[in-house]
Every structure is written in structure tokens, then in C-alpha cells.
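Dropping the structures in below, format is C-alpha cells.
Where a number appears in this text, it was derived from the coordinates with a stated rule and is not lab data. Model, not experiment: these values are computed from the prediction. Cβ atoms are built from the backbone, for glycine too; each structure is taken alone.
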Structure P
Amino acid sequence: MIRVVLADDETLLRAAIASLIAYEPDIEVVGQAADGSEAIRLVRQTEPDVVVLDLEMPVMDGLTAATELHRMQPDLAIVLLTRHARPGVLREALAAGVRGFASKSVDPEELARIIRAVHSGRRHVDADIATAAMLDDCPLTDRELDVLRVAADGSSVRAIAARLYLAPGTVRNYLSQAMAKTGGETRHAAVHIARERGWL
């Protein structure tokens, strides 16, 4: 029996997934959570084989929870479900140890197949998401992304420079390049666009 913990802040959807999976003879839902932090607590309590996480949840999102769960239990099979597949998120998810990535519109039988696949050690990435990831490569360099991440909290150029051990002039250059590449007229617009595209 494959033991599964489900996490989704939409109670009705989560309950529907759980009840439909219950028809599978080899899969058992042993816990349901409304956010990532609750999912982590349930994993500690129930020791499941697979965790299915909604990507966008309050308190702690699915990607953050997946990263923490992978750190805690590197062999735990994790599946992320999302409504809006952003290519950058797929890259982050795979880097965080996620084995499955699928749309929330996936039918229950397919989700059951995905759960079995990741439980057996295989990966599953939705074809549309994989295609989008290949077609939408991030144009920003690692340093430009670093600067945008720190700029996201409203830090000044001087504060960004101090945090990243860079000269203020270098930070301004990175911000200018990031704005040009994203098409954002301000650093805040560049951050917003990069997030929307899944690059941050």
C-alpha cells in the first residue's frame, strides 16, 4: 500500500482528490493538510511514501515545503500540483528533489499513475509544463537574479551591495541589465515580471 499525504488549501478540492484516490486499491491517503507547514507536521506523524503538494498555498507554499521535506527525508517522493505552470518553478522544483510535477486539472486516474511512478523512483513532468520550460529560458544571469531577489524586499542599492558583497555601482549595473532584459521600467517592475515568469 502506498501511503500518501495530500496538501491543498482548497478544502473541497483536497477532499475530492482524497475520496477519488481512495478507490485505488494500492493507494491510501493517511493525512490531509491545508498548507505546507501542516504537511511537514503530518509527514513527521504519518511517515508517508508520497506527498502531493499544491504549489500555491498560504503560510508555506508547496515549493518551500518540498524543499524542507527533501532536506528532512531525501528519499521521500514528492509531487507538486499547480494551476499555472511557470517554467522557472519547474526548474526550482526539480532542483529541490521533486519527482512529479503536474497540472491541478489532471484526472484522478492519471494522478494515481503519477503517484505510483514517483513511488517507484521514476520522475513525471507534465508534457505542457516541460515544453514551456524549454521554450522560456530565463535570460537573467545568476548575479542579476541574486540582485533582484534582494531588491524584492525594497532594499536600497547600498543595502543590496552590502548584503551581496558588491560595489553599489555594480549593483546598479545588474539592476539596469535586469530591467532591460525583463522590460521593467523600474527595479520593482523587473522583480514583478521575473516572478510572473517563474524566474525568481
Structure Q
Amino acid sequence: MILRASEDNIKKAAEIVKQGGLVIYPTDTVYGLGCDPFNKEAIQKVHSTKIRQQNPLPILGDTIENLSKISKISDEASDIVRKIWPGPITFVLPKKDLSDLVTAGSDTVGVRIPNNRISLRLIELCGGLLVGTSANLSGERSPLTANQAYDQIGDKVDIVLDGGATELGRESTVIKLINGKIEVLREGAINSKDLYKILGNEAKI
């Protein structure tokens, strides 16, 4: 069911997540498909809902401190994330305590803090961490509205929060720190030129 992203409905969605359910919610980039990142059954449901192989799932957090519970943020990485978050940039970092179901066996995890009031409130109510993969079928376009998300996978989730069209309308840019240099793994809402402007002296792209 599609519900307006009111405070009461956000709380309802958070309770669903805590009980192992799936929710669709708006972010600053595209609509996300969320669940508890520590619930293995819920993670399996995410993969089956998207009808795809077990690719890595990004994790959204409401604070750097909460994201540091599942990823290793070095001093150098810390300087970078404080410039790029909240915002549409996913940083791939070494993982900590996360199931291989989340990372597809990789020793890294993609993390970010979205710049969206609704998603941040939902993440906070879920305990500070939430799976943040796009709410689409594998190979299909990422949804920019609640209705677009519902048309693809709405019958497979417990609740859809409608927060209107997403602000940026494009997936996040994905970066990784390799040998002291930023490598852009996927150019998205922020292009390499703008990323350089944001990072300034930290950028070694």
C-alpha cells in the first residue's frame, strides 16, 4: 500500500523494518528498497524482490557514527565523508560486522547519508542503519516516484512511503579510496568535476 510519508506512517514503516519487513521510501536520489541490514531473512527477501543475483547492497545511515559500526572509516576517509555527506555520494569502505548476504562476499560495503528528511527520519527510527538499494526490478529504471516504485515491486513489499518525486532524480555517485586517490566507480548525481569542487584539497581523482 502507498501511504503519505507522514510522521505516523514513517513510524509504521520503521516498525515493519524491525519486524523483518520490506519498505519503499524516498531518498534524495531515487526511491529505495529498505530492510534491517542485520536480518538475513529480510536481506534474502530484498534479493528475491529485485529478482537478481546476490549483488552487494548499499547501507544508508543517519550519522557517521552509526555507519562506522559497519564500515571502517580511516582518518583520511573521515575527512572526505564530512565533506560529501549528507548527499548523493556512496563511499565504498572496508566492512565490519555485516553478513556476506549484504556484501555478496566482498570485504567492502557501500555507505552514505542521504540528504532527505523522510529517509533520515526513517533510518533514525530503524536504529540508525537501513538497506538502501534502489526500489526496482533488476535491469529496470530506478524509480523517481512512489508510483513508479509500486508499479515494479509494490506487491512484494509491506509499505510504500510517498514523499513526492525525488529531488535529484538520479542514482548516487559511487566512489572508493584506492592508494590515497579517489576512484569514481559510478558517476551519478554528482559528476567528477563537481566532486572535485566539493572535495577540494582532499580530491586526488
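Quick notes on this one:
- Given 5.3 for distance in nm of label points 7 Å out along Cα→Cβ at positions 75 and 147, calculated: source structure among P, Q: Q
- Taking FRET efficiency 1/(1 + (r/R0)^6) of positions 43 and 187 (r between Cβ atoms, R0 = 30 Å, to 0.05) as the criterion, the largest value within structures P, Q is that of Q.
- Among candidates P, Q, the computation of Cα extents along the principal axes in Å that gave 46, 31, 31 used structure Q.
- If mean count of other Cβ atoms within 10 Å over residues 11-18 is computed and equals 14.6, the structure in P, Q: P
- When distance in nm of label points 7 Å out along Cα→Cβ at positions 67 and 155 is computed across structures P, Q, the figure 1.5 traces back to P.
- Among P, Q, structure where relative contact order in percent (Cα under 8 Å, 6 or more apart) as derived comes to 31: Q
- Each of P, Q could give FRET efficiency 1/(1 + (r/R0)^6) of positions 19 and 139 (r between Cβ atoms, R0 = 30 Å, to 0.05), but the derived value 0.10 comes from P.
- Which of P, Q yields -9000 [helix-only ellipticity at 222 nm (-39500 (n - 2.57) for each DSSP H run of 4 or more, over all residues; to 500), calculated]: Q
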